[in-house]
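So, here come the structures, one by one.
Please treat every number below as a calculation from the coordinates, not as lab data. Since we're looking at a predicted model, the values are computed, not measured. Cβ atoms are built from the backbone, for glycine too; each structure is taken alone.
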Structure 1
Amino acid sequence: MKDTKYLEIIKAPVITEKSEAAKQEGKYTFKVDPRANKIEIKEAIEKIFNVKIQSIRTINVKPKKRRVGRYSGLTNRTKKAIVTLAEGQTIDLG
């Protein structure tokens with residue numbers, strides 16, 4: 001059984017045209033907990049998907065202004081991680 005601590009760090013894979021093209025190079029993009037650091041993200045992905053990670057890059061996504069009628073507010077801040085796997089490693093997200 002997978003450890004729930006790791007499942008709380010990795011929220012979801014990011015599926016866009018750009019991230020799908022990066023998969024050909026062995027790079028995978030995930031939404032992660034904004035409080036997680038690179039070491040925690042690396043441990044979580046290695047344990048969940050049983051792969052070896054070569055490098056990891058993180059991006060803090062700032063909140064955006066949104067309006068619904070006369071009410072305005074901000075979206076939640078998020079964090080993305082772009083993970084480069086070791087040669088020959090793959091992750092099956094489908």
Structure 2
Amino acid sequence: MASKRRRHAPEFKAQVALEAAKGEKTLSQLTHEYGVAAVQISQWKRQLLEGMPTVFGRKQQVGDAETLTALLYQEIGRLKMELDWLKKKAASFG
């Protein structure tokens with residue numbers, strides 16, 4: 001008879017992965033304390049460490065996107081003004 005797979009909340013996963021990343025307890029101690037397989041704890045730790053740069057980079061990316069959007073709108077405005085000026089000059093020749 002197969003047992004059902006346990007589903008862990010993201011908060012629990014983060015707590016266990018953070019404990020593993022701190023290195024204050026061994027993997028064996030964490031396994032016994034939280035009742036999770038050592039392989040699973042190692043995977044969560046790896047995911048935590050790989051994902052950390054994106055946690056601090058998201059806010060900057062949003063700011064960069066807003067800055068980029070503002071610059072693009074400025075460029076569109078400048079090009080529209082040049083186009084209008086060229087149309088006016090071309091009309092005087094033709």
Structure 3
Amino acid sequence: MARLDLRPNCECCDKDLPPQSTDAFICSYECTYCRSCVEEVLHGVCPNCHGNLVQRPVRPEHGPAGGLAKHPASAVRVRAETPCTQPLHDHP
């Protein structure tokens with residue numbers, strides 16, 4: 001069963017985004033951003049792939065597939081090489 005990486009932080013501002021956070025947004029490549037960066041800086045567009053950013057699903061602690069107990073979230077923090085400080089206006 002394929003599962004999302006559930007990265008622990010916003011790639012722009014490094015805000016913590018625990019697996020149960022409803023403020024985490026991802027693109028189809030699992031780039032991860034907080035709600036503030038998505039709304040105020042990125043305007044819903046991933047700066048890496050220019051795809052749309054959607055709210056990341058929450059993985060429950062337990063459940064039929066095992067949840068976080070069986071499939072823990074990633075502990076690897078990913079940061080943009082250049083901080084996302086400028087809004088994206090020119091995207092395809």
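When Kirkwood radius over Cα pairs in Å is computed for each of 1, 2, 3, which one produces 14.3?
Label of the originating structure: 1.
Here distance in nm of label points 7 Å out along Cα→Cβ at positions 11 and 27 was calculated and came to 2.8; which of the structures 1, 2, 3 was it taken from? Present the calculation step by step, with values, prior to reporting the outcome.
Values: 1: 2.1; 2: 2.8; 3: 0.6.
Computed on structure 2.
Assign the value -500, calculated as helix-only ellipticity at 222 nm (-39500 (n - 2.57) for each DSSP H run of 4 or more, over all residues; to 500), to the correct structure from 1, 2, 3.
Values: 1: -7000; 2: -29000; 3: -500.
The read-out was computed on structure 3.
Where does the value 7.2 come from, among 1, 2, 3, when mean count of other Cβ atoms within 10 Å over residues 3-10 is the thing being computed? The partial results should precede the final answer.
On the way: 1: 14.1; 2: 7.2; 3: 19.4.
Checking each candidate, the match is 2.
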